[in-house]
Structures are given as C-alpha cells and as structure tokens.
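J.: Take a look at the structures below.
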Structure 1
Amino acid sequence: MTAGLSLNAVSAAYGAALAIENVSLSVGAGEVVALLGRNGAGKSSTLKAAMGIISRRGGAIELNGVDISSWPVHRIARQGLGYVPEERRIFTGLTVRENLECGRRTGQSGLWDEESVFSLFPNLSEARDRPGGQLSGGEQQMLTVARTLMGEPSVLLLDEPSEGLAPVIVDGMADAVRQIRDAGVGILMCEQNLSFTRKVADRAVIIESGSLQYEGTIAALDLDESTRKRYLAV
C-alpha cells in the first residue's frame with residue numbers, strides 16, 4: 001500500500017464555477033508539501049477537493065493506496081485524512097479539553113491523545129479548562145490543529161496555519177508542524193508566508209488560476225527568483 005495522499009488530474013468546482021483543473025500532486029508519509037500561490041489561486045479549493053467538501057469534476061484521489069474520490073467527507077476523515085480549515089471553527093462554548101474530546105476517534109488508539117497534544121502545544125495545557133472563546137487567536141489555531149490530530153490522521157491538510165499569528169506563535173506553530181511530520185504524518189499545507197514555509201516544508205507546489213505551475217524543493221524555489229516574482233510576488 002502506498003502511504004500518503006495523491007491527487008491525479010483532479011478538477012473540482014463550486015456549482016458551475018471551476019475552482020481547480022487537472023491538479024496532480026502527492027504527499028508522502030512524514031513529508032510536508034507547501035501549496036503556494038496568491039489569494040484566489042486555488043490553494044484552499046485544492047484542500048477542499050481532497051476532503052470531498054467541493055464537487056470533484058474529474059480525476060482521482062487516493063489516500064494510503066485507497067481510492068476515496070467519491071467518498072463522503074465523514075468517511076474520508078475516518079480513513080485518515082485530517083482537515084484544519086482557515087476559519088478554525090472551534091466550539092467557543094466548550095473548554096479546550098471538551099473541544100479535544102469532540103475530535104477523538106472513537107475506539108482508536110495511536111499517536112495522539114490529550115497529553116501528547118498538550119506536549120505539542122504547551123499553551124493549551126495551561127488553558128485546558130478554559131472555554132475556547134476565551135483563547136487568543138493563536139491558541140485557537142493550536143486548538144484546531146490539536147483537535148484534528150485527536151482523529152489520528154495519517155495525512156493532515158493545513159490551511160494557512162501561520163495567518164494572523166504573532167511572530168512568537170508562528171515559531172511555535174512551525175515547531176509543532178515539524179514534530180507532527182517527524183511522527184510520520186504527511187502534511188499538505190496552504191501558505192502565503194514563504195518564511196514560514198522555508199522552516200517546515202520539504203517541497204513546494206505553486207498554483208495559479210486553479211492550475212499547477214511549479215513543483216520542486218524549497219531550495220530550488222529559493223534559487224528561482226523569476227518563478228517567485230511571477231507567482232508569489234516575493
């Protein structure tokens with residue numbers, strides 16, 4: 001069985017509006033792949049297509065060698081694909097511990113439990129009995145990632161994990177992403193922050209107008225100034 005996530009010539013749409021077209025990429029176990037591009041380029045749509053949130057119009061999606069192309073979202077999650085949305089969507093009236101319990105995969109033991117995610121995010125450990133609505137934005141982002149990990153994903157989809165965070169929190173998030181990767185979890189991460197990407201990613205894929213334009217190592221992208229200027233405005 002092939003470990004990880006593969007998108008093969010995937011097209012997807014919101015109603016009649018095509019969002020991505022013929023997107024092919026892969027994420028292996030213990031690998032971080034950064035999906036880069038400007039606002040509206042199709043980054044978030046690619047994650048939503050993989051998760052089954054928007055309608056696939058063509059191509060195939062495999063998770064750990066299993067074709068999940070036509071599966072509903074809940075079944076994809078149970079198969080091991082975790083999704084951390086940009087909007088966070090925590091339960092503000094529940095405590096940190098209660099939020100984590102909502103994400104727990106029933107009858108499943110593995111890498112992640114309450115103490116392991118508290119070790120990953122010490123701020124959450126200190127706030128474990130505090131309602132989610134009383135957390136800072138950075139702490140809410142940590143909680144969203146931690147809650148998703150409680151479902152024991154083999155591949156994690158992260159949408160803009162560094163967005164809007166204070167620099168010290170960004171550094172902590174980068175460290176957490178590296179620890180998740182080192183635990184063997186594959187990560188497909190949408191980002192606009194190239195500095196953050198350099199700290200955590202193994203490879204970069206650039207999307208523009210719903211189509212892939214570049215794929216290579218982070219080191220190669222750093223040497224390719226013309227590509228950065230054309231698609232990333234940096």
Structure 2
Amino acid sequence: MASAVLAPSLQSTADRFARSLIVPSRLMKLHPRKQGSPGDAAALAPAITLGVLSAFEGFVEDFFATVLYQQGQSFAQIVKKMNLTNPDVAEFGTLVANEFPTLKKQIGSGFSVDVWKPPAPGKSFWEQTALAWAQAETDAKGWMQVRHCLSHGLATGWRSEVWPGPVRKLVPPASSVLRAMANGKHSLTLHGAISCARIYVQSAQHLADLVAGHQNETLSWSAIPDFPLNAAPTK
C-alpha cells in the first residue's frame with residue numbers, strides 16, 4: 001500500500017527557518033565582545049551576516065511556495081512566481097501584496113525593530129534606535145548590498161575597507177548601514193551583523209504572520225534563535 005504524502009505546512013517552513021539560523025546565532029556567541037580590536041574574531045561579523053541572509057532567502061522561497069501550493073496553484077505557476085534572486089524584505093512584501101491585495105495596507109503596521117545606530121566618524125559609542133517599516137526596508141536593501149560585496153569578493157567584512165556602490169540606481173549602498181571610518185572606508189562589526197539579523201528575522205516573522213493569519217493559521221516562532229542587542233559591546 002502506498003504511503004500517504006504529507007502536504008507541506010507553513011509551520012514547517014518557520015521551523016526550517018529557525019534551524020537555518022542556529023549557526024549564525026551560535027557564531028555570535030563566540031565573539032569576545034570586548035572593546036578594542038577583536039582580532040580574528042572580526043571574521044564572525046561577515047559570517048553571521050551571510051548566514052542570516054541565506055536563511056532569509058531560503059525561508060522566503062520555501063514559505064511562499066508553500067502558500068501558493070496550499071492555494072491549489074500549479075507547479076508551473078509556482079515556479080514563475082518564485083523566480084527570485086536574493087529576495088530582500090521589500091521583495092517579500094511585494095510578493096505578499098501582489099498575492100493578497102487586502103493585506104497591502106497591513107504590511108508594516110505596528111512594526112518596529114530595535115537595532116544599533118553606527119556612531120558618527122570619530123565617535124565610539126553605539127546607540128540603540130528603533131526602525132519603523134519603511135526604514136527597515138531601506139536598511140534591508142543596504143544589507144543585501146553588503147551580501148553582494150561579500151559574496152563577490154568586493155569586500156571581506158572583517159576589517160575597515162572600501163565598499164563599492166551598487167550597480168543599480170536608487171539602491172542604497174552597503175556603506176549606508178556600516179560604520180564610517182577614515183579615508184572613505186567602512187566597517188561591518190558585530191553591531192552591524194546583529195542589526196542585520198534583527199531586521200531580517202523580525203521582518204520575515206511580520207510578513208509571514210500576516211499571510212498565515214489570512215489563511216486562518218497561527219505560526220509559532222518559539223524556536224527562532226535570539227539576536228540580542230546586548231550581545232555586542234556599547235563601544
């Protein structure tokens with residue numbers, strides 16, 4: 001007798017997202033979190049950033065393909081709609097708005113994420129700041145440019161260096177979310193990696209919850225690792 005095939009669930013995609021974030025969250029805990037140069041531990045920041053962005057991209061594809069499948073759409077339709085390349089927060093939001101127009105006005109409503117604000121040149125103190133949806137979307141685009149620079153060998157992310165601007169116009173550069181240093185250079189740092197993680201993880205949860213609610217489902221995010229602000233030093 002043939003075994004039954006279990007239909008994919010939205011919760012299973014959330015659980016896989018949580019699993020893919022385990023390594024980036026554990027890497028964060030390896031950082032010495034002391035003032036001054038972290039030495040080789042500086043390489044943890046780009047590793048965390050790449051890990052989180054990779055997890056987000058996989059989640060968007062997995063989650064939305066499952067949504068479309070549950071709606072009874074054909075595999076051909078799903079493939080065409082899921083023709084994505086490195087989706088960021090805004091692109092995930094566009095998918096939601098296009099497929100569920102009634103949710104468009106709810107996207108970003110009541111959303112806020114606490115991140116680190118890079119200090120001005122010559123200053124050492126980092127400050128916490130809260131981002132509303134529009135700024136989180138913009139910063140998320142900047143972080144995707146950081147990913148591009150790291151993935152294509154345009155920057156290493158573990159030291160102060162020059163980060164090239166984006167190829168497309170009207171896209172915020174990687175430097176827009178990094179710490180400004182001397183001579184036109186910018187630095188990623190653990191603070192930046194944590195901010196990136198918080199923006200992408202909380203934005204993913206916000207959009208997924210909207211869709212799940214529309215489908216009369218409630219997602220559990222209890223397995224999602226935490227990326228606390230206090231995991232980084234204040235200087």
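J.: Mean count of other Cβ atoms within 10 Å over residues 55-62 was computed and gave 21.1; which structure, 1, 2, did it come from?
T.: Of the options listed, only 2 reproduces it.
J.: As an exercise: mean projected area of the Cα convex hull in nm², calculated from one structure in 1, 2, equals 12.1. Which structure is it?
T.: 1
J.: Quick check for you: by FRET efficiency 1/(1 + (r/R0)^6) of positions 119 and 215 (r between Cβ atoms, R0 = 41 Å, to 0.05), which of 1, 2 is greatest?
T.: 1
J.: Given a value of 0.05 for FRET efficiency 1/(1 + (r/R0)^6) of positions 15 and 95 (r between Cβ atoms, R0 = 25 Å, to 0.05), point me to the structure among 1, 2 it was derived from.
T.: The correct label is 1.
J.: Taking 1.0 as the value of distance in nm of label points 7 Å out along Cα→Cβ at positions 47 and 207 derived from one of the structures shown (1, 2), identify that structure.
T.: 1
J.: Still on this model: Of the structures labelled 1, 2, one was used to calculate helix-only ellipticity at 222 nm (-39500 (n - 2.57) for each DSSP H run of 4 or more, over all residues; to 500), giving -10000. Name it.
T.: Of the options listed, only 1 reproduces it.
J.: Also, I was wondering about something else. Which of 1, 2 yields 1.5 for distance in nm of label points 7 Å out along Cα→Cβ at positions 103 and 159, as computed?
T.: Of the structures listed, the value fits 1.
J.: When distance in nm of label points 7 Å out along Cα→Cβ at positions 79 and 167 is computed for each of 1, 2, which one produces 4.3?
T.: 1
Computed from the coordinates by the stated procedures, all read-outs in this text should not be read as laboratory data. Fair warning: this is a prediction, and the values are worked out from it, not measured in the lab. Cβ atoms are built from the backbone, for glycine too; each structure is taken alone.
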